[in-house]
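Each in structure tokens, the structures are laid out below.
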Structure 1
Amino acid sequence: MKSKEQLMDSVGKWWDAGMVGNLILYRSPGANTGDAIIERVIKAREMDLPVRVAFEMFMDELGIDRGEVFRNSKGEPDRIKLTRSFDG
């Protein structure tokens, strides 16, 4: 967790780096610290070719229409929440 000053520094670094997307700042009620989370959309056409090929294969193999991916507490790829058409 970050102090108010560290959060403000994070905003400046995000802005100065020219990053795009949503920067979400939050803190719990009564807390003296908070955190910053960035949400960003990366289009397949913006990916390096090997990453794009792997991404497309991943989505095709699982039949994904939409999804979210998650890492576990160790930072390892852990799970995906996906949605796709269901024909019964």
Structure 2
Amino acid sequence: MGWRSRFDSIEKCLTSMNLYCGMNSGWYSPSVVRLPGVAGIFMINEDGSLYFEQRIIKIKDDLYKIEHLCNEGFNIFFQKYLETIDVIG
């Protein structure tokens, strides 16, 4: 996964991700989730689905970056996601 942007708060990261995503309304205030075994913080879309194409990584107390998912990252993420669903479901 590569990074493109750095922000001083998770809220600013979420605003950027929400605008990039394109499937949420401009009025949506995103929520977040952490997945066991997967680094980073992920956004929950307005419809309740998981927006996994980007994630937030904390660099230090007041610095966060957004990473974009590459093909290899997708394969790793999806495997961990399936394992999580099996445990929860």
Structure 3
Amino acid sequence: MFMGRGQRKPDTIAIELDHVTDVLVRKKKFELLREIRSSFYFEELIRLAQGVDIATNDRLAHAIMDAKWQNMPVGPIIERYAQKYIYPHRKKN
């Protein structure tokens, strides 16, 4: 097989692996997001914030997923959510 200029086999493989891994990452993120949303603790948290719309809770689930995906703690995200939606009457010092 003749490969012209710029058509090196490793480049082609890299492009294909990039595509495959993008699909796998999206699948794993979707699975993680589904697990977060259905977890007892997430459901308990959104139950404490009565009256919060679905879009806000969806953003919370995405923020938690993104934090864990980047190996960051979720505590600060939960704290901001609680201050805004569970304890809005408390002033932050």
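Using mean count of other Cβ atoms within 10 Å over residues 36-43, single out the structure from 1, 2, 3 with the greatest value.
On the way: 1: 10.1; 2: 17.0; 3: 12.9.
Largest value of mean count of other Cβ atoms within 10 Å over residues 36-43: 2.
To test your reading of the models, identify which of 1, 2, 3 gives 43, 14, 10 for semi-axes √(5λ) of the Cα gyration tensor in Å when calculated. Derived from 3, not from the others.
Ranked by relative contact order in percent (Cα under 8 Å, 6 or more apart), which of 1, 2, 3 sits at the highest value? Walk me through the numbers before you get to the answer.
Numbers: 1: 19; 2: 33; 3: 23.
Largest one: structure 2.
Readers should treat all values here as calculations from the given coordinates under stated rules, not as data from a laboratory. All figures in this text were calculated on a predicted structure; none of them were measured in a lab. Cβ atoms are built from the backbone, for glycine too; each structure is taken alone.
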